1. Looking just at mean count of other Cβ atoms within 10 Å over residues 37-44, which of the labels P, Q belongs to the structure with the highest value?
2. Can you say which of P, Q returns 4.1 when distance in nm of label points 7 Å out along Cα→Cβ at positions 93 and 293 is computed?
3. Starting from the value 23: which structure in P, Q was relative contact order in percent (Cα under 8 Å, 6 or more apart) calculated from?
4. Comparing P, Q, where is FRET efficiency 1/(1 + (r/R0)^6) of positions 45 and 157 (r between Cβ atoms, R0 = 30 Å, to 0.05) highest?
5. Which of P, Q yields 0.50 for FRET efficiency 1/(1 + (r/R0)^6) of positions 245 and 349 (r between Cβ atoms, R0 = 41 Å, to 0.05), as computed?
6. Thinking only about mean projected area of the Cα convex hull in nm², which of P, Q has the largest value?
7. One of P, Q was used to compute percent of Cα pairs over 25 Å apart, for residues 53-180 alone, and the result was 43. Which label is that?
8. Among the shown structures P, Q, from which was the value 0.95 of FRET efficiency 1/(1 + (r/R0)^6) of positions 133 and 237 (r between Cβ atoms, R0 = 35 Å, to 0.05) calculated?
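Just so you know, all these numbers are worked out from the coordinates, no wet-lab data involved. This one's a predicted model, so the numbers in the text were calculated from it and none came from an experiment. Cβ atoms are built from the backbone, for glycine too; each structure is taken alone.
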Structure P
Amino acid sequence: MIMSVTSKKFPQLEFKLTNFSVHRNRYDMKKELESIRERLDQIDKTILKAVAERQDIVKEVAALKIDKEAGIRDMEREEQLLNRVRLFAQEIGLDRYYAEHLFREIITNSVRFQTHSLVDHQNESNGETIKVSYQGTDGAYSHLAIQRHFGERYGKVESYGYDTFLGAAKAVKEGEVDLACLPIENTTAGSINDTYDILGEAHLHIVGEEILKIVHCLLAVEEVDVSQIRRILSHPQAIAQCTHFLSRLPRSKVESYLDTAISARKVLEDGDLSQAAIAGAHAADHYGLKVIAHDIANQKENYTRFVIVAPKPVKVDLQIPAKTSLLMVTSNEEGSLIECLNVLHEFGINMSKLESRPRMNEPWRYSFHLDIMANTADAETKKALKKLKEKAAELTILGCYAKQEN
């Protein structure tokens, strides 16, 4: 009865009371949500601390295996671990397939670290400081690949950006840095020809590889709506990989820059809210920008393979899955390429890549770039390469190195 009188005599008061109640409910829900998120944040920290503690133990295991010259992988032990994970996940009500996926990632990272540790040990790396050149600037994908490849292995990683791939390679040849990190192929754009040309001419050796998932984002100074953007900057390859997203922004002018990270830095320096850059989320962290659109590439499974190059080759233990990159030139005789490839078949060597490249200053002649799953230290591989050299007009071993565990 009171509410009825209130609503008839004081309709504005009734509205205010209702509005206050709605706002209070929203406020209470927001506070409760914040409290839950704080608990999640604490659990996330606990998980990361546990993973870091596990990795410290992995380092102990790696050191012991190297000292005792024991094998890196124990497949039986890994399967026992995964079986325990599946059973325990079921006990506590967690999706066992999800749990298994998480632990497979953890195992892969463990094997990866142990592999790198063995390679570094056999090649007398001090594990203290490493100097690496790359094309671009801080926050570029190449810079991220360097941190990913060397971050856990060395006490200090010094990265030096250059304007071109050739500049980064020249820094290695002239002794300014120890190694260079160069992109060699992308699952969307294909092979990066500049790197292949450098490897063919600079007499550098591939000593490692790093495969990085590329997640392009749109970065701006503030969290503005994408419709407000009028100018977008990025590397031509990144632009080409995001054409579907860009087609939905007809009012935005797209401009090419030397590098994704350089475009991000330009957006920061200009401070223009109508400007944005296509780059990785790590570039946003580095330059203090905001991600206003996430994962905007046409192809979601977008990976770039980087190669680590050095003045000298490395030894790769026979227990480590290895990859060897070759540069081959065949004769102009009919069937010469087939004869060369038959040598690999004869020795049971799997070829993961074959690509032709035009020879510089030699019209209508081609060189072939091959990746084979083989170790040059293996006796049978040596025989195969010797026979291949006899069949080919030219054969150059660009490098034998540990295959990245996926």
Structure Q
Amino acid sequence: MAIASAKQLREMIDKSVEAVKLTDVHTHLYPPCFGDLLLWGIDDLITYHYLIAETFRWVDMPYETYWRRPKREQADLIWRTLFLENSPVAESCRGVLTVLSALGLEVASRDLAAYRRHFDRLKVEDYVDTVFGLGGVREVITTNDPFDDAERKVWLESYQPDPRFKAALRIDSLLNNWEGNWPRLAEWGYEVEGEINAKTAAEVRRFLTEWAKRMEAVYMAASLPPDFTLPDFLPRGLLVKECVLPVSEELNLPFAMMIGVKKLVNPELRLAGDGVGKASIETVEHLCSAHPRNKFMVTMLSRENQHELAVAARKFRNLMVFGCWWFLNNPSLVEEITRMRLELLGLSFLPQHSDARVLDQLVYKWKHSRRVIADALYDKYADLMATGWALEESEIKRDVEKLFGGNFWAFLERQL
């Protein structure tokens, strides 16, 4: 059916964006079989590292005093500071309220004890169903690190597949801390040495291949610092060139690079202490040009990198730009970046991922992002109609499905 008016266009876009069952291409979630590694519920929501960092802008307390407290007491402090003594206007605070509202809880009451009683009655297996339903999520891609002892134990002994949770093989520990981790590879039976010679490279490739197949990983991924540069002859550069890229090509797995994080600029904040820096787009261009048969997924943390990254994606079909990562996952920046990408790349990118560390965040991160993306799409389609271009409802639905997951699965299947 053809769209005949601006009102009809608005209604069709809203309907399509709200109804689409999406693929969340990057999260830090786990299937329930991983036990306590899957964070969920009100206290995990409130003690999310974004809120911890904001709280310490207000409270005069030694960091270690906070960390010694039980999680519930940490949540009490954050709730009092950010929700009662100040209005919760920050995006991460608003997100908590969006989740409570979506669950039908009385947000106006500000009754943390009542919220806890609600969550105490839930079973995580049932709650996963609830959250996926409220978030309109079909499946999520998880972050899975074989160097994490707790996670590794589950993979080797008790993993239970859940089709809603698909793995990505996370290799930060390998690339960013070779000196600390090659002895662990040796302990696990891989014939590696500190020097990345031919034998060591072959064994690292065996390690990556075995774990990618064990996890049925859909891509390999690493979070990388702003000064990540290739080519170089440091361990990280050699591992990428001699190990990651060959395995990526052989298994037809994209290498997802999340570039721009400055780890622990304030180590006393722990996970909340990371910062952001502008990175080199030349490294991305080098990889895409020198390895045309490899697939690369890239998101960059600095706002200043976004235009360069979109231009690079225009030049290389083996580059998929995805999401507004971490500090960019705020409505004003998601809007700016999404509009710019639409103007440069058309529909050939992935506008968002949640980066959720707490299961409940799937609800608010996607509810907020859907609204912003729908607004950007409305303006672009309205521009088309102003030229006399005729739009069909089926075309809008098709486009939305591509943006919210279809492009990802098509990129994985593509043969270069």
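1. Working: P: 10.0; Q: 19.8.
Answer by largest value of mean count of other Cβ atoms within 10 Å over residues 37-44: Q.
2. Working: P: 4.1; Q: 5.4.
Of the structures listed, the value fits P.
3. Q
4. On the way: P: 0.75; Q: 0.50.
Going through P, Q one by one, FRET efficiency 1/(1 + (r/R0)^6) of positions 45 and 157 (r between Cβ atoms, R0 = 30 Å, to 0.05) peaks for structure P.
5. On the way: P: 0.50; Q: 0.95.
Checking each candidate, the match is P.
6. On the way: P: 29.9; Q: 21.3.
By mean projected area of the Cα convex hull in nm², the leading structure of P, Q is P.
7. Details: P: 43; Q: 50.
Structure of origin is P.
8. Values: P: 0.95; Q: 0.20.
Label of the source structure: P.
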